[in-house]
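Down below are the structures I want you to see.
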Structure I
Amino acid sequence: YVQAKLQFQAILDQVFPEYHGVFGDLYSKVSLRFLALHPTSKEVLEMSEKEITTAIQRLTGRSRSALWCLERAQILLAAAKRNPFKEMAFPSHLISIQLLINLLLQYQEHLATLDKSIDALAEELLEYDLIQSIPGIGTKIAATILAEIGEIDRFDHAKKLVAFAGVDPSVFSSGKFIATQNKITKHGSRRLRTALYQAVRCGIRSNRNKKLRAYYDKKRSEGKLFKVAIIACVNKLIHWIFAILTTKEAFRLE
């Protein structure tokens with residue numbers, strides 16, 4: 001999927017580079033399907049604002065307002081006017097764009113189906129509900145965490161899980177010198193690390209997880225930088241998750 005996106009961007013930059021940003025998400029279904037119908041700025045400029053708005057409305061159905069569709073049409077027309085390649089693109093480029101758009105849409109459908117299957121499997125696990133007892137961890141994050149950790153029995157201590165997530169400090173030493181400021185190793189599972197980071201941000205936002213927010217505020221009051229405080233919270237969260245998965249008991253805010 002990533003490779004297809006890179007190839008798509010490379011071709012688009014040779015045909016309609018100003019198209020980036022028109023729909024916010026270049027790879028949204030509306031963006032890809034509109035481009036499949038009108039792949040060049042020349043074609044866009046041959047349409048009126050009303051025609052473009054109507055075309056976008058058809059692609060969005062009722063998911064977007066008429067105003068949003070009109071704004072996208074205006075942005076698209078402006079982008080088409082700025083586009084340096086207003087003449088007809090090479091036929092090979094247009095064929096490549098069509099093929100890559102179809103491929104990207106197929107990938108998205110497969111990934112959506114896979115996500116549903118993962119969610120369905122996760123819901124059958126007791127641990128899936130247990131770790132969601134921690135404020136800030138929703139269904140997607142819970143599924144990712146469980147998928148990345150696997151069997152908790154693989155880790156005989158919470159510190160092992162911290163290391164697996166790659167948020168343990170890296171210690172540099174040379175002779176008699178030992179560094180006093182260390183970055184995290186970033187070894188292990190990047191997906192797990194990202195999910196934990198998202199859970200922390202969700203938890204401390206609007207004080208959803210009061211225990212985690214209090215811990216974050218404590219670290220900040222000690223003079224810790226934002227990122228350092230967040231990583232400390234991630235470390236704390238991992239210890240909570242480890243305890244929940246090993247004891248099979250839900251999280252308690254008290």
Structure II
Amino acid sequence: MGHVRPQHVVDSALAASDAGMRDAANAAMHGVAVKTIRRWRRLYQRRGLPRGQAHTSAACPDCDGGALDEPAYAELLGWYLGDGHLSRGRRDVWNLHIYNDARYVHDNAVIAAIMRRVKPGGMPHTRLVPGCVITTVSWKHWICLLPQHGPGRKHERVIALEPWQEEIVERHSGPFLRGLLHSDGCRANNWTTRQVGGERRRYDYPRWQFSNRSEDILGLYTWALGLVDVPWRRSGRWCVSVSRREGVARLDDLVGPKR
């Protein structure tokens with residue numbers, strides 16, 4: 001870490017600059033480099049930024065009482081439960097990683113956008129691996145907002161929402177379902193055959209499917225479906241399907257297509 005100058009030195013240098021002193025003379029008088037004087041003028045005079053890094057750190061809704069964009073958080077929570085995880089970095093900074101198919105360019109842009117809404121001032125970055133985009137943003141307080149983090153895979157441990165998270169999902173069930181379905185779900189065409197007038201005919205129909213190996217996450221998904229009055233059924237060991245016309249239409253309206 002570079003040397004941190006006392007505040008009175010910075011204040012004196014800025015006052016000298018305001019009085020018209022040249023940067024070279026100002027730097028010599030205060031025992032700093034010319035580029036340091038120029039940086040101080042750029043940051044604190046022209047841009048008006050406060051000294052230090054406090055202005056770049058978003059207030060935590062849990063620790064600091066900061067504001068939380070609830071619809072964005074509900075959707076991000078769905079993405080996290082489906083295809084996300086936390087990793088711990090240096091100085092107790094947590095990295096939130098969301099994985100998504102590289103074909104869905106719009107959805108990958110949405111992931112970055114809702115990350116910025118949940119962490120104002122955040123700067124998500126992406127990394128491309130074969131067939132997949134990993135979107136990452138760092139924050140000390142992800143562990144506060146995503147207490148479901150823990151050792152091991154999600155389907156090998158208990159996943160339960162905190163009461164405050166349940167309240168947010170109850171208010172914003174659509175975004176939560178969107179995050180889940182766009183990560184671990186799909187809208188697909190299914191077909192069946194029926195005997196009509198002595199002739200077997202094929203019928204095609206759309207359905208939404210959600211697949212996850214965690215029974216707890218499947219339970220959260222079906223609970224959220226109940227909140228928006230969407231009928232569902234288990235169509236496999238790890239799969240929940242919505243096939244009724246009114247349920248499909250409701251999810252089409254709430255979730256929208258992957259793109």
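Taken together, the values in this text are just the output of simple stated rules run on the coordinates, not laboratory data. Everything numeric here is computed off the predicted structure, so don't read it as measured data. Cβ atoms are built from the backbone, for glycine too; each structure is taken alone.
So here's what we get for this one:
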quantity: Structure from which 0.95 was derived, FRET efficiency 1/(1 + (r/R0)^6) of positions 158 and 230 (r between Cβ atoms, R0 = 30 Å, to 0.05), options I, II; calculated: I
quantity: Structure (I, II) behind the derived value 1.00 of FRET efficiency 1/(1 + (r/R0)^6) of positions 14 and 86 (r between Cβ atoms, R0 = 25 Å, to 0.05); calculated: I
quantity: Winner on Cα Rg over 2.2 N^0.38 Å once structures I, II are ranked, highest first; calculated: II
quantity: If helix-only ellipticity at 222 nm (-39500 (n - 2.57) for each DSSP H run of 4 or more, over all residues; to 500) is computed and equals -20500, the structure in I, II; calculated: I
quantity: If Rg/Rh (Cα atoms, Kirkwood Rh), for residues 126-237 alone is computed and equals 1.00, the structure in I, II; calculated: I
quantity: Among I, II, which structure scores highest (criterion: distance in nm of label points 7 Å out along Cα→Cβ at positions 38 and 206); calculated: II
